[in-house]
1. Which of the displayed structures (I, II) returns the greatest value of distance in nm of label points 7 Å out along Cα→Cβ at positions 98 and 290 on calculation?
2. When Rg/Rh (Cα atoms, Kirkwood Rh) is computed for each of I, II, which one produces 1.07?
3. Identify the structure, out of I, II, from whose coordinates relative contact order in percent (Cα under 8 Å, 6 or more apart) was calculated to give 12.
4. From I, II, which structure was helix-only ellipticity at 222 nm (-39500 (n - 2.57) for each DSSP H run of 4 or more, over all residues; to 500) = -18500 calculated on?
5. Identify which of structures I, II gives the largest calculated value of distance in nm of label points 7 Å out along Cα→Cβ at positions 130 and 338.
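What follows is calculated from the coordinates using simple rules that are stated; it is not laboratory data. Note that the coordinates shown come from a computational prediction; the quantities given were computed from them, not determined experimentally. Cβ atoms are built from the backbone, for glycine too; each structure is taken alone.
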Structure I
Amino acid sequence: MHNEYDVFLGLDVGKSDHHAVALGRDGKRLHDAPLPNTEKRLKTLFTKLARHGRVLVVVDQPASIGALPVAVARATGCQVAYLPGLAMRRLADLHPGTAKTDARDAYVIADAARTLPHTLRRVDTGDETLAELEVLIGYDDDLAGEATRISNRIRGLLTQIHPPLERILGPKVTHPAVLELLSRCGGPAGLRTTGRRDLTSIVAPKAPRMGARLIEQVLAALDEQTVTVPGTTAAETVLPRLADSLRQAMQQRDQVADEVERMLDAHPLAEVLTSMPGIGVRTDARILLEVGDATAFKTAGHLAAYAGLAPVTRRSGSSIRGEHPPKSGNKQLKRAFFLAAFASLSHPPSRAYYDRKRAEGKKHNAAIICLARRRADVLHAMLRTKTPYQPKTTKESAPEA
């Protein structure tokens, strides 16, 4: 990448203004000044620097506040890349001084692009589907966080006023039948008042199989506690509202999932990803956003390291030896790989590999990480060749992921 460009422009992006530092191949500063976040000023600078040769524009955020510079750079014929925040902070320690300024950060970005091109990540060009997906997935992440917060609040209230009831309803708090019960009956007092017959009619449409058993468990839990804890009356009025809010958040997530699925249908790599056991709509979208077509990763090992799945060797003389899970990496991508690996346990070859790791003495999470690491190898090959998942058929082959 170093020999392909004549100008390396580092942008420390901001809401209203960026700071731009441009370096030539020899490290000479060609530009160093604040840059307003307007199309006109961005285009003027990019065009001016293009007189020196091919320009590589590097940002520290390719989305949100960095979206306009990326779009204008592409429109003016410049190539775009970004420097991940963790890599930038580590590279900043190699430069003299401890000040944290926009000008210094922009110089670090430009110098990294000039001297350490392997630290950069590609910004997928011209992929409108990925840009749209990023907005939707970001919104879905917010909804997921909100749903988790409300679920925890409901469980906390039930634990406070009636622990036996929480032990029954808490683990199933997101089930439509449980939400319907809480929404229409409230807490323990409302459930007692409603009675067995009406409770059964409430849950039957939402849980035709488990409804009768659920009501039996709820009534048994109500009999375990007769004392009324202070705050129960207020909780009876709050629980229905929380249940309605949680149901609304989950419905919105379902709507977003439908929209994401329609967008994925238009992306050529989506079918390749979903062909792999355990990868659903949300993990498909997240992997596409973070990995793209995998051309930015020379080997599967590079991808695994970027996702935080590759073990880190720690050795200091004879005192510290062995490999340990990394604490760095792309946490969102690591979570997507982890969830996909967990979901694939119903797939016989994946289950066999997981069981083998458990037999070696690894705990559940460690075995799942090992499976996710193995699946990263397969996924990298699938994306690079654009080939759907193909299970091995020979009995001699080792268990695949």
Structure II
Amino acid sequence: MLNRRLLRTKAVQALYARQLTTDANRLLALDNIDEAFAPDLNSMEPQNRPALAGMKRLAGMTLDELIKNGKPNEDEELPDKVIRVATSAFEAFKRQTAADGEKMVRRVLNETESIYSEFIRVISMLIEMSHQAKIDRERRYDDPESPFPKDSGLDTNRVISVLIADKTLEEEIIRSGVTWGNDMNLIRKVYREALRKDSEYEAYCKQASHSPEEDQAIVQHILRQIILKHEVPLDYFEQRDLYWADHSELIRSLAIKTLKSADHSHTFQLAPLTKDWEEDRAFVEELCRIVVAEGDQYDVYLDEQLKNWELERVALVDLIILKTALAELIHFPGIPVKVTINEFIEIAKRYSTPKSGKFVNGVLDVLSVKLAKEGIIRKSGRGLIDNK
């Protein structure tokens, strides 16, 4: 079932992508300023290129002041055109950055929802493999160079029969848009190069009858050792999902749980992705919203903590992880401090530099104590667990 670490990871990914688009939008704003102060080559009037270059430079500096502080530097008297052009570029920058930020959050949430479709795809691959087994067993002539036992096969397996007969699964396959019509070569390749060459499956096929335990065991084996491990299907899933390395463990657990329920039709149940998707969605959206809204304040907290560092020297992923952790520490009173710190340490270890885990740990350990003493971090209910 979907866990909070994956949701935290998705929030970090959305915020990281937002930062990249923010940087790109700043460059677009500077391009607009360049265009506004470019010499008019069609004008018959002489163009004061040095003056235009100076105004362009002032407008660029004013843009950065607006991005950083929300207002231009009041110590300087600026020409009206510089303020007008810089403000227009800044407004366009703000609109695009806000739209991109919302788009990034929607994207990671859609990616998270799509995990369930990939889980359904994995289950349906088992069904397709059983159809290949049936075709293979019904052949009148065996390949003399690679004979294979036909006493039974995946198509005679009780668990697979339950999967094929279940209407809910059939509807879910259709709803998820899972179809193998264009990928039957892949199914045949997996069957030929992986399943038929598997010693445990070959031994299974030599027996005409099997106990329910044996049927369950071989299906679990095929799932774990072939569909989710063999290079042919693995390459297919990795090409379909850029985040397969992140998603595969959850897909594996959903599939294992579902298959374990399929010994009998009356016990079969598709494992749910989550207990409450709306709550999970809200968690990611709220984390991202808080980091964007409070990011400048978090810079102050981090700047005070990293006295011998400039924030620009901190790896971007680490900086986003720290800010997201601070958002959770401060604004989610029901989550224990240690839980938050440990979760973001693991995210840093997986997605940033080799030393990032220790770095994030050190910063959050000290900051959490300091902010708790100042009353900025205040926990309640379950959030008070393990905080000593």
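1. Structure I comes out on top.
2. Structure I accounts for this read-out.
3. Working: I: 12; II: 18.
Going label by label, the one that fits is I.
4. Working: I: -18500; II: -22500.
Among I, II, the structure yielding -18500 for helix-only ellipticity at 222 nm (-39500 (n - 2.57) for each DSSP H run of 4 or more, over all residues; to 500) is I.
5. II
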